[in-house]
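S.K.: Please go over the structures that come below.
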Structure I
Amino acid sequence: MRALKLVLVIGLIGVGVLFAIQAGLWSNTPELDELTKRLATRSEKLVPLHKKMGSVQPGDWLASHRESGQTFAQYVAGRPITLSKKRDTLYVLPLGEFNEHQRKIVELSADFLGRYFMCQVKTLETLSLEKAKIPESARRVHPSWGVRQIRSTYVLDDVLRPRLPKDAVALIAFTSSDLYPADDWNFVFGQASLRHRVGVWSIFRNGDAETEFKTCLLRTIKTASHETGHMLSIQHCIAYECNMCGSNNRSESDRRPVYLCPNCVAKVWYATKCDPAQRFDQLAEFCADHELQSEAEFYKRSASQLRQTATNGQNEKDKQ
């Protein structure tokens, strides 16, 4: 099988590019209204905390995928999927069997997603593969590795789409099973449908949840938040070291941060209508509670930066 078949597919990029072209996201940058201008101005205050995209290394996502990026203005102009009064809840569906430590990973990931997207999260009752009625035609044992896998596209179309609640901004499934999207692919870590607001991610390749709990948790929340970002119409980032960067392999994914760059975080603020500093506070609290110290410190600095610049701006107004 081609080496490209081993890529870390966090959403099928072809679907994302098609969506972007149809939505006109690659057109010239449009003018922003007053609300989006304020969000853009606030996000610019975070630039000193972030690193620009480093050199593309052999095997990286951008070494084999041509992408134009997506500015905040282009995102807004594309009429993205956002939280609304009718669609205000993110649903999590545990799919398959989980041991105690894996179940904890799913539980904490749901908590993290609620803070990342500042929305209500509801975890549904665990659905076994048997009750999900996944047929043999959507299962296989990998011919080289002997690993049992389930077809991710079947999960999206036949398991999740019929179960999508009316008030769901998205329905995502976590599974302990390995995933593959088609017969000529080895595996995928996760896959999402932007159009139908459903996604599935596997924790199978994220490390042993018992002996490598922190590593498994960090990898899982990265994948889940990246994919959910796609489901809110956010495309891959090519400007900064960012959670929305595409990843071609495990090492590339591991070196990307879980946090978003100034450009992409503004999209989340817009989609969720959240308080940006409060969002950073909640994420810092989560990371500190679960021994993700560098991530906790970054979120604390981000909240402080926003509040400091807001205070400085008010002081300048008072002087006038």
Structure II
Amino acid sequence: MDQDTKKNQKELSLRARRLASGKNAIILAHNYQLPEIQDLADITGDSLALSIEASKTEADIIVFCGVHFMAETAAILCPGKKVFLPSKSAGCAMADMLNADELRAFKADHPGVPVVTYVNSTAEVKAESYICCTSANAVQVVKSLGVPEVLMTPDKNLAMWVQRHTDQKILYWPGYCPVHDSLTVGAINRARSEHPGALLIAHPECPPVILDMANAVRSTTGMLEYVNKSNANEFIIATEAGLLYTLQRQNPGKRFYPASDALVCQDMKKTRIEDVIAALEHERYRVTVSEEIRVKALEAVRRMMAVPRD
């Protein structure tokens, strides 16, 4: 990045910060966002944690630098705040692989079986679910139900990961994250040949064969915690490339390598500082959830938050 670009970016960031301060707004950025967006944000993290933290603030406005379902989750947890998505077209392919009608039909085929839905889902799908889960707590959530079988949506890879860690039967929706699901054994072998001393950490949205190869399987937040505590100095990261910036910033003395150069979510890279400024200046691209859906979805989230951690 040349000096003029850096100067312009700094000026834009200062403008965004002034606008946020003047409007009592909080800027949230997912760990997969561009570095300049992460640097701009008040809080960075994974999608649910960001919404929970925002709900604890006195902010009137939330600018969520992420994708649409994340802004919906913020609207569910923060009903008294205005939520804006800076990039209107930032969506999630996996979340779009399941809608409420499809989930109702899935439930009808398996009457009485509780639905466990990954937070990477739309508000209407959350509202049709008994309980939500994250990639970090999915195993604990499923075990907490104490039933012989559950329906898991929308991510098949997370469901198959949970199946390995419980005796309960997991019936899953065939959705997936196109970025994580595209990772191949060949890509992992190449990364390991280039960095033979590095540990491989994989996200549970990756295919089972990739998880079999990993030294550790963790959520995005779990990866940060794992690296912070590890005595190792080199890591191959099998999740979206944006997390490497966060990892490097928190661990300047360690080295991080992407498991594949293809691990880039284009939707997560759509947000620019100019979009954040426009969202604040014009209160553009507000994300709302109807009260009927919000209340039902919130109950599914609250059930999850009540599950004890291991």
Structure III
Amino acid sequence: MTPSQNLSDPPDAAEACAASTFFRLDPRPDGVTLLTLNRPAQLNTMTPQFFPALRDAVQRLQAEGRTRVLVIASTGKHFSAGMALDVFASDLSLLDTTDARRRLAFQAGLRQLMACFEVLEQAHFPVIAAIQGGCLGGALDLAAACDLRLCSADAFFAVQEIHIGMAADLGVLQRLPKIVAPGVAREMAFTGDRIGAERALATGLVNAVLPDAAATLEQALKMAGAIAAKSPVAIAGSKMALNFAIDHPTADALQQMTLLQSSIFDVQEMGRAIEAWQKKSAGAFADLAPEPPL
């Protein structure tokens, strides 16, 4: 993104092309946006260009304020085989840590990659991953940054990086122990063994297992639609509170909640929600306000 560009501007041709190379974005009338990885022939692997394309797309949705839930799905047999290793093998300068200057540059580049998945956590809307087949390496980093995960019966998950002599470094080692039992997270990180769908459900890695990819996406969109029908302010506040509570003591999280609730409490919004709940109908809630351009 150029210094003069802001996220409320229409995407330029290069940005749109980068996004379309890796995924499709389909906003729906109910406030759900579907992001579909669309490189099945390459097993939806992630090249270095994928990361800023994803980051920019999610930040744009956040800035526009219209998306209430984001569903990330995929095409082909597998959700994603993770990082495209052939890209890095062809340009070893990306991995050069031979002196202090290059190590500093390596750290900066890695932090930028990490930030491309952090936007999923930081977004005001929930993010649901609909996973079929393999969810390996960097794809598990992505899935772990989502709020909810659904998968098909043929899905399997692995911290793949240990097999190539490196520690996973895009967030899965930090997030996985907060999703599953620490012992399960360590087993996955140390062995690289594949976790199948049923064990993923039993350990809490996924919220549900569906028969196939189509059923998984259908359930993800159904869940997303139900969430999108709620007050987007209440949903955003709930996500902010949950995120804070994961990394802070209960006393600190309760104090944060008092400040957070005072900033989002809206009696009129509650009235609309109560009326919709009593009538068993969708509430007429306004979208979140667009973020001011930088």
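S.K.: Name the one structure among I, II, III that relative contact order in percent (Cα under 8 Å, 6 or more apart) of 18 was derived from.
M.R.: Values: I: 26; II: 22; III: 18.
Derived from III, not from the others.
S.K.: Still on this structure, I have one more. Looking at mean projected area of the Cα convex hull in nm², for residues 178-257 alone, point out which structure of I, II, III has the largest value. Provide the component values of the computation, followed by the final result.
M.R.: Numbers: I: 5.7; II: 4.6; III: 7.0.
Once mean projected area of the Cα convex hull in nm², for residues 178-257 alone is tallied for I, II, III, the winner is III.
S.K.: Same structure, new question: Suppose you compute FRET efficiency 1/(1 + (r/R0)^6) of positions 66 and 186 (r between Cβ atoms, R0 = 25 Å, to 0.05) for every structure in I, II, III: which one lands on 0.25?
M.R.: Structure of origin is II.
S.K.: Computing mean count of other Cβ atoms within 10 Å over residues 122-129 gives 25.0 for which of I, II, III? Mind showing how you got there, number by number?
M.R.: On the way: I: 14.4; II: 25.0; III: 22.4.
Clearly, the read-out refers to II.
Each value in this text was obtained by applying a stated rule to the coordinates, not by laboratory testing. No experiment lies behind these values; they were computed from the predicted model shown. Cβ atoms are built from the backbone, for glycine too; each structure is taken alone.
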